[in-house]
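Each in structure tokens, the structures are laid out below.
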Structure P
Amino acid sequence: MSAWSEPDVFYAQLATFHATTAALITESGTGKILLVKPVYKDVWAWPGGYLHAGEYPHDGCARGLEEELGLRITPGRLLLVDFAPPAEHRRRALISLLFDCGDLPRDAPIRLQQSELSVWAFFTADEATERLPATEHHRATAALHARRNNSTAYLPGSSSER
């Protein structure tokens, strides 16, 4: 057991990380997954983004949906926690949280944040997997499984290259 440390010393030794939130939104009646196409990437993504300093994850998810899609959705249950250690392009570890944000009709009034996103679409789980970065292929299946089974998936160290 280590000796007591001054708070500044103690906290300086703790892990630091970035955190992201994302939303599993499915199309009413089909169960297809909503993905978005960022203007700055060649691959599709989950709607969501990085948390701001001091922001609660569910609030960050709701903010991201309103900013990116013009949708006011209250995030539901946490479906997935994904951990990625630091990588060459990212000096800190990354913890990603995926929330169940329910079903959406195909004709929902989505308003894209055009400075960030070029298009949105609904995809089957297999189609979504094909479009997501390889480091996130496991998420669609794990999130849908967690939703069906009223559980939360933990994917430790599965996305090291994000």
Structure Q
Amino acid sequence: TLVLEKFKWGKTIILLIVGFVLTIGGASFVVESGTNIARVFGVSEWIIGLFLIALGTSLPELVVSLVAIRKGNAEMSIGNIIGSNVANFSMVLGSAALLSPLTIDLVATKFDMLIMVAASISLVFILANRLYNKAGAIFLLIILALFIQNSLI
């Protein structure tokens, strides 16, 4: 028998507010630290965003996906990845554009966008053919390697 405990609004609201405050504070810390790292190493903030910050924000998805896969829930893992990317494209980019107009150098980001499209098409192919195996993983890792290699040039 499933027993539901009484929902505690007060505790939930407080934890939600604390979570928002910590997220905003953490985001400010990440941006400031990323800017300082870029300055110290003499690299562009674009590079720091592509690697350091992107890696940090992708780790939760990676952990959730790995746990889901280990528990035999490949579909949950794929849903997590797709949902996260859709949220990043729409909610994150859209919200940022509402706060301040975005200027994007299309020439500088053309290869990155092509890689993103290639990865998306590859994911559709892998899902449609249920290629949840080492060959599919290696192919996606090759796309990642091309992305990293191009970004470092």
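Throughout, read-outs are computed from the coordinates displayed, never taken from laboratory work. The shown structure was predicted, so the numbers you read here are calculated from the model rather than taken from an experiment. Cβ atoms are built from the backbone, for glycine too; each structure is taken alone.
If helix-only ellipticity at 222 nm (-39500 (n - 2.57) for each DSSP H run of 4 or more, over all residues; to 500) is calculated from each of P, Q, which structure is the one that comes out at -25500? It was calculated from structure Q.
For the structures shown (P, Q), Cα Rg over 2.2 N^0.38 Å is largest in Q.
Structures compared: P, Q; top value of relative contact order in percent (Cα under 8 Å, 6 or more apart), i.e. the largest, recorded for P. Structures P, Q were compared on distance in nm of label points 7 Å out along Cα→Cβ at positions 11 and 27, and the highest value belongs to P.
Consider the structures P, Q: one of them gives 0.1 for distance in nm of label points 7 Å out along Cα→Cβ at positions 19 and 51 as calculated from the coordinates. Say which. It traces back to P. Identify the structure, out of P, Q, from whose coordinates distance in nm of label points 7 Å out along Cα→Cβ at positions 99 and 131 was calculated to give 2.2. Source structure for this number: P.
Given a value of 3.1 for distance in nm of label points 7 Å out along Cα→Cβ at positions 59 and 139, calculated from one of P, Q, which structure does it belong to? Clearly, the read-out refers to Q.
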